[in-house]
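Down below are the structures I want you to see.
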Structure I
Amino acid sequence: MEPVKYEFGSKAIGAGTLYGFPGPDGAVKSPDYGFVTDENADLNDILRIPELNSGFLKNDSAGAARIIKLEDTPLGVKSVYEGDGLVPVLFKADVPEEGNYLVKVVISVQEDTDGMLFLGRRRLVLKRHFKKGSAFAGTYPVNVAPFIPRGKEEVFEDRSVDVALVGRGLVLKSIEIKKSGVPCIYIAGDSTLTDQSAVYPYDPAWSYSGWGQMLQYFVGNGMAVSNHAHSGLTTESMRSEGHYAILSDRIKKGDICLFQFGHNDQKLDSLKAFEGYTANLKRYIAEIKGKGAIPVIVSPLARNTWKGDGTYNDLLEEYARACEALAAEEKVPYIDLHAFSMDFVMKNGRETARRWYFPSDYTHTNDYGAYLFAGFVYSRMCALGLTGETDDLFSSELSADSDWMPPEEPPVIKLTIADKAGTEGNDAPESGQADTAAGSDLFADIDRPDDILTRAEAFEMVIKTVKFFPTNVYNDMFVDVVGHEVYAGSIECAIQNGIIPASMLNDAGKRIYPERPVTLAEFKEILRLGYLSRRPAGTVIESLDTCGIAPDGNITRKQAAYICGQVSI
């Protein structure tokens, strides 16, 4: 493939050149390149699948309004959104075949600003400060490969390169794309390292991000990242759902494959750390070695999870130990992300560490957290001799990259829309602030509302309220709870998170009587312990409206739901 260059501005490719824009008959009339805006994305189903595009989606709060507004200038094309947050310039160009490409991007700068450049499925390649009046040119690799999007079962072919430029006063001047033979870093894993989408107006604190999509920034232009991690995947479903086949069919000698699983494996009895989980990873290792590539085991990213007594609650320790043992046995490179991320969380504490995770989420990082942990992974790759670089950039003493720190409190972005369809004024509802109360949504359709709440049901309800991580594994702690009971997973989750009051244990701690009615006092104590794992409790639990029920009185499922609905996490 000969290099293809796209030049932008009033005398070149204009802002009105839209990719995949359907004509009146529904057929696509546009060329095989162009900008992506709300206008063509609203009319083209494929452009609304983030994994097949830039990974940026319009904020749902905008409704039919147009947020992206592009403007031609003599220097190129820029976004002119003036509200809170940032709106990207999105450009898409088809390429003749899958594989690795080098993309040269030239940017003109109209004001002093911080900016970012993403390629492919929102993979960061550039983050820097730009000086007014300057011009910048950089070349970065991007991998183009088939993919199974979220919620789909079939493989979608991808034959396009996406460019997303983010920053006020940044003008996209030109793009040049050419084929490249650089080696590839393949990634297999779950939601903590997948390519997550972001809404615009964009704010990194309010954007889910897996560390895999930040890795290209650190790798530079010597290798391309091909991320096949997906939300919800285990070491088993990575293969059974077809994702591994895409990777396996393309990986070649000299490539690298990073494996990080555990968050979802731990929910399944068949994938215990030293049993099914280890066996599946061992099979992957043998197959990748057979391709002449290098398998690398990465221990699972730590959660920001704490017990009610204020101590850290490591729910993935056994899986991290299994990773270390397997890597030693198979003599493959090992990156202990679990230890590093857990150390980071513990040193910063629950409340401060939240800034690197998506708001009200204790598993998934935002862009700041993904950037931080991707930097660590790359530094260990360097130390292991996998990159040709030798610098070990990170240490266990790291608090954060000082040039990209999350705000102490993530701001709530308010949409400013000039042409909001069918409404008066120019303000859309606030976005980004998730509905964090359990309230009307979580228990709106509670079944058997007038039944008396049992102890097992109390644990299940509190687990949902404080957003603990469900498990289907039960380790037989109580003689009156057996593994096949539907509530066994809730009991195990309650054990793991330390929310079983000592007063509820009987027969020297061997019995919990799961089907016994729970008292209000017991329920409030379970809720207090759960709340403490997420927030400093203060007087929150004591001040709840408890419907006038006596402490030793029983409560109905409906009353319990009402009490939980007053708690915000």
Structure II
Amino acid sequence: MRLFLSELIYSYQAFSSLELRILILRTIIRFMLCKLIRILLAAPVVKAPYPPSCLIQHEETGIEEPPTCESPEPMSCYLHHDPDHTMSSFSVINKMRVNIQLCDVSLRVGDSVTKAHRLVLASSSPYFYAMFNDDMAEKLQSEVELHDVDLGALQLLIEYSYTGQVHITDENVQVLLPASSLLQINSVRDACCTFLMKQLHPTNCLGIRQFAETHSCNELRTRSHRYALQNFEEVVKTEEFLFLSYSEVEDLVSNDKLNVVSEEQVFVAVLDWIKHNPSERSQYIAQLLGHVRLAQMSKMFLLNVVETEPLVRSEPSCKDLLLGAMKYHLLPDQRSDFASKQTEQRSPDGLMPYIFAIGGGSLFTIHSAGECYNPRHDRWLPIAPMSKCRSRAGIVSLGKLIYAIGGYDGIMDLSSAECYDPNSNKWSAVTSLGTKRSCLGISANHGLLYVCGGFDGASCLSSMERYDPLTGVWSSCPSMTTRRRYCRVSVVDNCLYALGGFDSTNYQSTVERYDPRMSKWMSVPAMSSRRSSCAVATLDDMLYCVGGNDGTMCMSSGERLNVRRNAWEPIATMQCRRPE
């Protein structure tokens, strides 16, 4: 190419004729232009980041944005999205249904016919999907007859298939739930269950429970049953309760979660149910009375009401139940021998889900106030104050109540006692102790409260008293072998253990055990360290003791009593010293 250009230039110089020189010059210019064009065409092309034909337009903003994926070559991928398209389309389809346009199936219920579109019904209901797709007779029929479905409920569900909306009311829920269950439209079925859960009341919870059971709504059945247990006192006053079957009544009164103030309410409810139809229900008195915790009734109620009831007197097995309950009352030291489900207190759901801090004080102030801690919300809440300021009192939980026994009010040691009901947020007076006590040991065992040791304002005590909430009476028990204040008491295997303490002269390492069946204190191996105001707890038949004060310093060490081996074992030391 260069040689060709050189020859043209040489010829231009060689010829003297003007015409020839002009012709050669034009050829050179054309040659140079062609060369320049070829160079330009061969240069690399700088492409735009996104070709104009590959943009997405957003309906909401109208702004074009590049696609999320990069393509090495230009491609046509314009994406238009209309979020209202589905709703507007179904709105038109629903109008077509209302105007009976392009409908391809008729649903007959009795004498009424409702027209719809197979495609819409099949997309909303697995029941219709199977009907119109499987080898069923209705697949090719233009009219399908439905049985066991309410016409009004069917029309509501058809409309729901087109609109996604349904109005659930007290008037239609009892037909809408079965219909949605039959047609397998689970979203409506679940919405009906939620609606009924919000309608629960003592006057309807039993009916809703039965309704839920009939239609296999397990969650609704569980919720309504739990509601009936929690509100049993109001439920038994309704007409629904009197028309329950035997198995349904048994299901309620046998439940450990039954929420009652006293077992007397359960006994009265059972009698009311039987006497509503005595000719058919009297046969169930023994079975139902076996689920009533007779041992938790007061002795006077057993003698004056239960024992005199003709239905009870006519059934020998009922007499045996009554005798067992009376033994439980008359032989408190042997209650562990009578232990059974009938002697246990019920434990309703939702009661006392808190940690309580009651009374106490500092150097200059003694408190009557208390607080409860809600772990779920991580918050302390105030509770009603006690009738007296109490420090160094015995605080223990028994059944549904919290007891505050004895203590010190800043002036004198106390013998008074009171109990707190979390349900009513009220304190009630309890029979006073036989002896003033502060710094006492306290524990509960088989429905009885035991307090031992302490300080009466003049000397340390070794005496023990027992309180029976069923009778409201304090009874004297055998005294410990050692005087102890700031001792700690815990229960292992139905026996009470009193650990450590202070006898006004020496800090104690000794331990003794009280067996209620033998009504006797016995010595057990002493701890390896002297401990006063220690913390004790029972876990897996092991008695743990940690911290406290040995008279010279606060302690961080701990040990445990292996009850089976009757020997103490050391455990890991705490990170902090804890005097009490």
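FYI, it's all coordinate maths here, none of it is from the lab. Only a predicted model underlies this, so the values are computations on that prediction, with no experimental measurement involved. Cβ atoms are built from the backbone, for glycine too; each structure is taken alone.
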Checklist line | Top of I, II by mean count of other Cβ atoms within 10 Å over residues 212-219, largest first | finding: I
Margin query: Given -9500 as the derived value for helix-only ellipticity at 222 nm (-39500 (n - 2.57) for each DSSP H run of 4 or more, over all residues; to 500), which of the supplied structures I, II does it correspond to?
Written below: II
Check: Of structures I, II, which gives 3, 11, 14, 14, 11, 10, 8, 8, 7, 3, 2, 2, 2, 2, 1, 0 when P(r) over Cα pairs in 10 Å bins from 0, in percent is computed from the coordinates?
Finding: II
Next item on the list: Kindly point out which one of I, II the value 14.5 was derived from, the read-out being mean count of other Cβ atoms within 10 Å over residues 100-107.
Entry: II
Next item on the list: Looking at relative contact order in percent (Cα under 8 Å, 6 or more apart), point out which structure of I, II has the largest value.
Entry: I
Check: Where does the value 49 come from, among I, II, when percent of Cα pairs over 26 Å apart, for residues 188-387 alone is the thing being computed?
Finding: II
Notebook entry, point to check: Where does the value 2.0 come from, among I, II, when distance in nm of label points 7 Å out along Cα→Cβ at positions 452 and 524 is the thing being computed?
Noted result: I
